[in-house]
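Following are the structures in question.
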Structure P
Amino acid sequence: MEGERGTLLAARTMIPFAGGPHFREGGILVREGRVVGVGGLEELRREYPDVPVRHFGERTIIPGAVNAHAHLGFRREDRPEGGSFSRWLGELIERLPEKETWTAEAARASAREAIEAGTTFMAESSPYGECLPQLAESGMAGFVYAEFFPGDFPDSTPEERVRAIVERVRELREGLPERVEAHVSVHAPYTVDPESSRLAARRTRELGWRLAIHLSESPEEVEFVRDGTGGLANIFGRNDWGGVGLSPVRYAERVELLAPHTIAAHLATGVSEEDVAVLARTGVAAAHCPRSNEYLGCGVSPVPRMMASGVRVGVGTDGLWSSPSMNLFEETLAAVRLHGFDGVLGLRLATYEGARALGVEGETGSLEAGKWADLAVVDVSPGEGVDPVREVLEAAAGGGVVATAVGGRFLHDRSGA
């Protein structure tokens, strides 16, 4: 049977790993959802003469995008005004009752948009994991980080709050598709009190689960943690644990949130050299969301310094109420322009580095034997110019993804091949 032999997927150009060798007339052998062989098409045909070939023509096969931080449950047409994080967040909170009526529909649309832009793995965050069904049904692989808010548990102890979110995630983890998982998010320093944060971090480590947090995202967060004042001091009722005289990063270290199983999103405001050293020492990963940071007036994350210090950094789109699209390649191109990166580093950030930030680089992020066949086909075949990989990244960012496969199964295909 053809399915047992697998399929050779080929194109004029193939970039199995950003920074590794590229192939003109390259291919990959996919069998049972995983990559079995990678190389030049002629060589692969000689080695596997009976395997059917699907050739995508004058295009490029690349690894699928890995979105290190996203929110599926938003829609772009009625997003709150940007410029001020606390004002934006306040308007979001006011709209929550209305938003509940369309969150599921928005999540499906956002997931579809991401897939059509070449995303194959996503780390999604939503209150109590509300967007898990839409991620699971989309066909993408990924995690949902279930955010919890202690203000939703009046007159409860930190132990009771953490027990509730752990039980919620246990329920979410039942009956999931292969390659979809649920984990915990300690939403942010201004929404989750120190003891609940500490207990959640300890409990997830005990369980072997992953943890996510929004950290050092805005000037208002820096002010709240350091001084206990500003626009976030009363954002979810009275938050009286601020004013500790520390940066958000140092505060997160104090309450034990920073560890290799944790990914911190944004890190856009007030991240000092000392903070970067803390991030590197604790092994925490970072999700860079440059367009969301710009829209909300949150500054520029010191990504080059973090990477030079050994911090794992991936790229995330955030959600459509703070970012213009769910196209991770477009988000990464914004980071490339912002930080002066070349195309190779840009494509690696969008793929392998995102997987490494999430701790799944052994399964996805590059097209190597044994990994899942998570890939995108881009409608470009770059020449031998100064930065041919950037050509591919720009094409993918500009809507040039014509096919997307997760585990070898095509979820999006307008290639005609």
Structure Q
Amino acid sequence: MKRVVVGLSGGVDSSVAAYLLQEQGYEVIGLFMKNWHDDSVTISNECPWLEDSNDALLVAEKLGIPFQTVDLSEEYKEKIVDYMFNEYEKGRTPNPDVLCNREIKFDVFMKIALSLGADYVATGHYCKKAQTSIEGKTVYQLQAGADGNKDQSYFLCQLSQEQLSKALFPIGELTKPEVREIATQMELVTAEKKDSQGLCFIGKVRLPEFLQQKLQPKEGVIVQIDKDNPIYKTKNEPVLNSREELILAATKITYTPEMGNVVGKHQGAHYFTIGQRKGLNVGGTKEPLFIIGTDVATNVIYTGLGSQHPGLFRKALFIANPEVHWVRSDMKLEHGQKLEVMVRIRYRQPLQKAMLYQFETGMYISFQEPQSAITEGQFAAWYHGDELLGSGVIS
């Protein structure tokens, strides 16, 4: 009997994952990760970790498996929360869920599981793991989950071969309704529980309030840029594959206040992100205003009218070399190589046709169609078919 530690989160997905592993004959242990107890960064009353850990305990009791809570709040603060504050301060928008998987669940948590004699760590992610043999060596593959609406492979885009080798995703072949159906049949307390929102394992966080705990508000202006501004004349020409054209297409426009008109005030450029339209509090426009640029150095936010404003779109992005990560390390591109792939730049975005170009400084991704709201600090993940090959942080 192989031993598996399941990250029981108190949700329906991990509950059913534990049950399925038990059915398959594994020796299952349930562990709940407590990732938060810093009340100085007040999270609204919807911080449900107590309720979640209780539900996880009830599921473990129902299944008759050993259960304990591990406190990872120190590691979580250092690896996720501090990183988030640093990124926002630089004017970038981090993705804590991707990081939580790489740094907490499949690193700190995995080490605890292995110290308990586990052969594997399992989670309730909607994705699949497969393996193939290349030149006599086992290579692990991360694949999209069977439920197209719930596929979570993107959140695991930073995993390594070593992490994948020890990972199990028991519900990857199921759809969400099928998972709920199993939980109902098994009379698990989580069967009808709503999906958790917000930060990985923390629950709901109102981001502006969360950031205001560490990043002080400072008043600045909101500038509106006209869609017919001459700066957009050459921006979205077709990208060929010369390096100069890739650099031009991937470089974001540097705005200055004199390019537009001041239309309002804000409380800190570091609270806002490209593509955002809520929270600007500027009325009287015939279409919503979208953020097309932020400058944390001068504390100015730049906006454009409507979702089709040219300032929202780019045809290429750049990932610096240290940030390029291959799940399939055997497929890594060398300098001068290119690869046709499908890419998404945010969770749930439909896959986009693109080309990867590797140079000595890093990788350019050139899209067939211009992409809206390419955001620094977020992850771009590239796929071949339903297999996730690699990812990187957008520069």
Entry that produces 129 once volume of the Cα convex hull per residue in Å³ is calculated, selected from P, Q:
P
Which structure, out of P, Q, was helix-only ellipticity at 222 nm (-39500 (n - 2.57) for each DSSP H run of 4 or more, over all residues; to 500) derived from, given a value of -5500?
Q
Match the computed value 17.5 of mean count of other Cβ atoms within 10 Å over residues 163-170 to one of the structures P, Q, and report its label.
P
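Suppose you compute relative contact order in percent (Cα under 8 Å, 6 or more apart) for every structure in P, Q: which one lands on 21?
The correct label is P.
Bear in mind these aren't lab numbers, they're just calculated from the coordinates by the rules spelled out. Please read all numbers here as calculations on a predicted model, not as lab measurements. Cβ atoms are built from the backbone, for glycine too; each structure is taken alone.
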